[in-house]
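Have a look at these structures, which come just after this line.
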Structure 1
Amino acid sequence: MAINKNHEFEELNGVKCSIVEKNVSEERMNFLNELLSANKYAVVIVSNPAPAPAEGEEPKPSTYTVGVSDLTFNPTNAIFGRLLKTSDGHIVTLSYWKQESLVSDDEIPYFER
């Protein structure tokens, strides 16, 4: 059981995992998988079934739950503790994590942006 909402645990595909994000799109899932795998985390991804569409509605795409097998991993601590690196060796910033910028500019602190 998690102490707070920021550090959740769940069993994904039979593996106890620290939850990174829930209900993410396929694009976001691919981004997180690449980033976390490059940082040597064992990533576990589970597809969440899409809800059945009501009559006249288009079907919604399925979402994913992304977790890592390292139970000490916490996304907030990893970002602000500067523990993650991009594939080109820069520190992952909050805007890069949120996919607001394509390049992680770690020269300017997040609190000065």
Structure 2
Amino acid sequence: MVAAGHLQELSALCEEVREITEGGKMYIHLPRLRLPRGCVPGEVEGLLCVQEYSGYATRLFLSQPVAGRGANWSVHHILGRTWHSWSWNNVSAQMRPAEILAEHLRALR
């Protein structure tokens, strides 16, 4: 479970943040996630996994891939939906969720 203070910190970046669990994995739903400047699209729906997922320490999933950013995009089925993620590993689960999110977004700059 994510601490309430950590969810509030994320809420400052993206409204209506909430925690969701599926298949033993905990995700943070980011319904209107603003991406770094120059990304197309500029805003997507996000799903942040703050624990190990398929060999990645943490993972950020997006409702659609970002044109010309990230490498080796893959498709995942989570919560009955299709999500997209790129190859970006070693973002530690020991950080606060907002820090984890910032590190994943750094790869899209």
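Bear in mind these aren't lab numbers, they're just calculated from the coordinates by the rules spelled out. All of these numbers come straight from a predicted model, not from anything done at the bench. Cβ atoms are built from the backbone, for glycine too; each structure is taken alone.
So distance in nm of label points 7 Å out along Cα→Cβ at positions 12 and 44, computed for just one structure, reads 0.8; which one of 1, 2 is that?
Value 0.8 for distance in nm of label points 7 Å out along Cα→Cβ at positions 12 and 44 corresponds to 1 out of 1, 2.
So mean count of other Cβ atoms within 10 Å over residues 68-75, computed for just one structure, reads 16.4; which one of 1, 2 is that?
1
On Cα Rg over 2.2 N^0.38 Å, which of the structures labelled 1, 2 is highest?
1
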